[in-house]
Each structure stands twice: as structure tokens, then as C-alpha cells.
Structure 1
Amino acid sequence: MSTLTTDTPTAAQLDPRILRERRERRLQYILPIAAITFALGMWEFLVWYNEVPHYLIPAPSLIAKTLVTDWSSLMQSAMFTVKLTLMALALAIVGGVALGMLFALSRPIEMSLFPFAVILQVTPVVAIAPLILIYVSNTFVALLICAWIVAFFPILSNTAIGLRSADHNLRDMFRLYQATPWQRLRYLLIPSALPYFMAALKIAGGLALIGAVVAEFVAGTAGQNTGLASRILESSFRNEIPRMFAALFLVSVLGVGIFLITAWLSRAVLGHWHESEIKREK
């Protein structure tokens, strides 16, 4: 006995909500790519039409050619910048979370130490970097300290605020049932602080990259084992503008990559339970 097969679409395929979600998911990738492609095309056309010299504004095609030609040295510098940025971000997370928990548990400690954190935040890293480079003999450690200073404060402040934002009624209930400090931390304080921490992580990731690049600009380091900022400075001194734009392009790619990774982490951690990441039916 043969079975009849039909090509009629299923109910899921005809569901307007599912079709709308698929369309929005496609547009999420198509629209940015189309906008960037259009902008690059206009850039290429205007440079060609106005015959702009490459030492003023290079065309995207020349930047891409330079990126391929100098791929080895640029990627080596990019790896240095990535290493510096990730280490600074990791130290900012460890220090910011630890000190934020200490601030949340002890008001006197917060009132004593918080002004120092504010001073580090409001003082430009460009002003602090020369002093750090004088007092710290190791250049990499000095650059790491500069990048850490920039990324540290958002983690600290958001963690402290998140730990204190737990519902007071829930605090009273945990106290009523005589919950241990570990139980209060695990089931009450950490869940309330996670949204604040993930928001700070998105900001601190980009700030760590900015701090690493700015610190290297101030240090003026040169040589093979240096970051993208050194390649930018070196190219500007030698009037190699396409190479400078290629290094700038890699810095932008790193920044976008860091943001996308932290945004994905935020969705993975908060997507199943927090209002900020839950997808609502339209």
C-alpha cells in the first residue's frame, strides 16, 4: 500500500509569527552588510571620481591590498593588542567583582575606597600613562595597567549596584528562613547582580581595547612585538597612509568582535530568565 505525499506547507511554515521571525533574522544580517557595502562603494567611487591621492585618503581597494600585503606584520600586532586587551579585561573583571562584593558587604569600606576608584575613572589615561611608564620598568606591564584602569570602573560600579539591588522582601525572606551567607549570595545576590555585570562587561570590553591602544600611543613603543597602535604611529611617520588605514580597520574589527562576543554571552546567561534578553512574541 503506497502512501500519498503532498507538498502542502505545514502549519509551522504558514504561522505568520514564525515567518516574521525568520524575515527579521535574515534582515538582521542583510541590512548591515548592505549598508556597509554601499558605504564602501561610495567611498571607492568618490576617491576615484575626485582623483584623491592615496596619501590623503586611500580607496578601500588599496586598503584591502595593503592588508593582504602586510598581513603577517599586522596580524602579529593584532595578536599583541588582543592579548593586552583580554588580560586587562580579565584583571578588571576579577578586581571589579571582588571589590564590588566587598563594597556591597561593608558600607564603611565602600565609603573609604570608592573615592580612589572615582579618581582613577575621571583622570584621563593619557595623563596617567607617562607616570606609569616612568615607575614601571616593564613596558608590557605598564600598558596592561593603563588598559586595566580604563576597564576597571564599569565592572566595579555595576557589580556593587547589582549586589545592592536585590529585592528587600526577598532579603527578609532569606533572613526569616535563616539562609546561610553562601545561599544568599548564590540564590539572591548573584542573580540580581548578573544583568548589571553583563551590561558592564559590554562596556568594559570596548574600554579595555581603547585603553590598550591609547596607552601604546602614549608609550610610543616600536619594534616587532608591539600592537596595532604602534603600526599606526609607524605608518603615519613614514607617510604610509594605506597601511595606517589597514591597522585602523583591524582595530575596528577587534572592537566589533569583542562587542559581539560579550553580547552573545549576555544572551546566553540572561536569555532564559531576565526581561532584558527574553524575546517577546509580537
Structure 2
Amino acid sequence: MKVIALGDNVIDYYRNTGECFPGGNAVNVAVHAARQGAESEYLGNIGTDAYAEVIVKALDEFHVAHGHCPVLAGKTTKVCNYEVTDGERSFVSVVTGPDWAGPIQLSEEDLRYLSGADLIACSCNAKMPEQMRRVQELPPVFVYDFGEKEKYRTEEYYDQVCGHIDLAMFSCRPMGEEEFREFCRPLHGRGVVHVLATIGAEGQLLSAGGRIVKKDVQKIVPSDTMGAGDSFLAAFLNTLMQFGWQKNRQMPEKALSAAVQAGQKASAENCMRQGGFGVKA
């Protein structure tokens, strides 16, 4: 299985400990997909500052390909500042600066290259919503992480990014099945095949065309929750692909339950590491 994770790369800086970790949704998913045994690749703009070297070193360490990435001379890497207490992170601020490498602008060549993947994973943090519909028209299964912010849950944003999404993922507060069903309605109405909500220690809710699958999770005491959702997603996707997942195909409950179980295991393991995938800058 070939996975291309499209989008952001960042440095996660823990202000209260002074530690830095390579990360970003796309980089995290690419690394965790490689850990799951996938042929994994990252695609996004890379700068030439010292932090960019940290990103590239981490990708190389986990055998994540990045040879198709534009390397932009003189451009810098985004830094996300956090406070981490008892394993739980609190977002503080983001620093881009005037020379940030920014989101990739996909060319026709890039789109042809993406067509060669089995699965493409992207997120709201890629900051390229206007390009999503073209990517979703390609043959690979397409997955989009909407994150946790309300600004990515508006009708306008859904209209912009929802074309042919095979899985939409959200980080959510706890909710009941009926509330989740209503939450999913505008997404399924825009053609989203599966909607996955991760709700921290409460487990996951999954809708396949309106059919709800709920999974509780065994509670753990985390060392660091950074990358918990990305590690869950990578294992979830890898399992569904093993069940023969294809574009626009709704998967049976057996496959979805197995995928959730695999995701929970991977996420629990990652919460025992520091940073997005256990590598320090």
C-alpha cells in the first residue's frame, strides 16, 4: 500500500520543558503509516532552515520518501508552541514569520504523481482548502482530518473541501449517538462516505453513511498525547486498506471495528512516547 500524506510540517516546541519535536499532521501520519508497514511518502513544501533539517532527518529515519517535495531556499519552518502538563498539551501560539515555506501549490505534475498512490491523507492544517476538490477527483482513496477547531466545521468550509471524501476525521467533545448522527448529516449530504470522531478517553464514534459504530477505549495514563490522533488514523487506514478499501466504497462493520481496534492500540502506544512520534529535535 502506498500512502502519500499531503500538507504541513512543523516543529512542536514545549515551552515549559524547552524540548522540540518534528511533527505536523501530514508528517506524523506519514511516519506512523511507515511504522504500520506502508510504503509512505510526505508531500509538502520544505524550507532550508535548521528546523527543516530536523524534519528531513526524521523522515529519513523512518524511511518516509520526500523526494517530490519542493525545497524552498531561504524559507523557514512553522513552529507551534505548547505547554504540556501531565501528558496533556495546551496550544499556546504559532510562529510562521515572513519567510515561512507555506502550503504547497500543486502543479499538474504533482496531481499526476498523487494519482499513483493508493491513499492520500490531508488535513485542515495543510492550509490548502481551495485545492482539495482537484485532489479528491484523483483515483486514490482520500482522507481528510478536520481537526478540532470550529472554524473548520462551517457550512462554507464543508462546501469548499467536500468533494469525494472517503473518510472525514474530527477531534470532538463527548456526544451521544443521536447528536453524532446530526453532526454527520451535512457531511454525508456532501458525499462523505465515512465520518470518524475521536473523543479522547471516551473512545470513538464512526458513521458509515449514517450507520453508527461506537467503540469505547481502555483508559491509560499518557506520557504525551501529541500525535495520538495521527497514530490512530494511520493504523485505522492501514487496516481498512488490508480489507480492500477502495474509493467511494462503504466498508462493512467488521472492517471498521477492526480498524478502530488497531487505531486504539497504535494511539495508546504513541501516548507513551514524547512528541508526534517519539523523536526529539
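In table form, for the structure just shown:
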quantity	calculated
Label whose coordinates, when relative contact order in percent (Cα under 8 Å, 6 or more apart) is calculated, return 19 (choices 1, 2)	2
Structure from which 15.2 was derived, mean count of other Cβ atoms within 10 Å over residues 55-62, options 1, 2	1
Which of 1, 2 leads on Kirkwood radius over Cα pairs in Å, for residues 95-246 alone, largest value	1
Top of 1, 2 by percent of Cα pairs over 17 Å apart, for residues 127-174 alone, largest first	1
Origin of the value -26500, where helix-only ellipticity at 222 nm (-39500 (n - 2.57) for each DSSP H run of 4 or more, over all residues; to 500) was derived from one of 1, 2	1
Test item: distance in nm of label points 7 Å out along Cα→Cβ at positions 151 and 183 calculated as 2.1, pick one of 1, 2	2
Structure with the greatest value (metric volume of the Cα convex hull per residue in Å³, set 1, 2)	1
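Each reported figure results from applying straightforward, stated rules to the coordinates on display, with no laboratory input. Source: prediction; values computed, not measured. Cβ atoms are built from the backbone, for glycine too; each structure is taken alone.
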